[in-house]
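> Some structures to go through are shown next.
Taken together, the values in this text are just the output of simple stated rules run on the coordinates, not laboratory data. Keep in mind the model is a prediction, meaning the values are calculated, not measured. Cβ atoms are built from the backbone, for glycine too; each structure is taken alone.
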Structure I
Amino acid sequence: MLSRHERRQLREIEHWFEETDPGLVAYVRRAPVRSTADWQTRMLSATATLGGVFLLGGIVLNLPSLIFLGICLGAGGLSCRYYWKVGTPPRAHPDHD
């Protein structure tokens, strides 16, 4: 939480931008906001891609540890990406006899 002084300073900065550069203010107000889910999806895709590169590098260089690391990164990145994209899987309901 910001103190009163910090909030006042932010308001002054905001007013300064409104007076000096209204075009920037208009752009910032209508700019799309990226969601956290978008960032997470990109990071997990990058992790899965890096895992694929490590896997191929391990195969080419014949290094089992690099192959294992590639499999772990690739599978982990893809499974987390799928889990976050689809959401929590439905839970099984106990059978009532």
Structure II
Amino acid sequence: MSQSFNRTVKLSALAIALGLAAGCATTTDAELQSMVEQARDDAAAAHQLAEEAKAEAAAAMNAATEAQGMAQNAEGLAQAAQETAERAIERQERMLERGMYK
């Protein structure tokens, strides 16, 4: 995917440079070189932003994976607590029944 993005950026920069060169017949070589450099700079900035976004997405995925693990752990604890509560209720009911039969 990164190679595809790099290729797209390079082709876009080339297309912009060629379009500017074709559209401006009076453009000097220095101006054209400046435009090409600007297009290169813009492409590099876009690439940097894409890399930062990729890193942030990876961090978000790690956080989501960690949160999922914590949620599963909490669910297990809640189930264990529910089972403990049910056993305690059953024990109290048995004790109440024994008390009623005495």
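> Could you tell me which structure in I, II was used to calculate helix-only ellipticity at 222 nm (-39500 (n - 2.57) for each DSSP H run of 4 or more, over all residues; to 500) as -35000?
The read-out comes from structure II.
> Let me ask something else about it. Looking at structures I, II, which one was Cα extents along the principal axes in Å calculated from, given that it came out as 62, 58, 27? Walk me through the numbers before you get to the answer.
Values: I: 62, 58, 27; II: 111, 18, 18.
The value was obtained from structure I.
> Given that distance in nm of label points 7 Å out along Cα→Cβ at positions 11 and 43, derived from a single structure, equals 3.5, which label among I, II identifies that structure?
Here the read-out was taken from I.
> For which of the structures I, II does the calculation of distance in nm of label points 7 Å out along Cα→Cβ at positions 35 and 67 return 4.0?
So the calculation was done on I.
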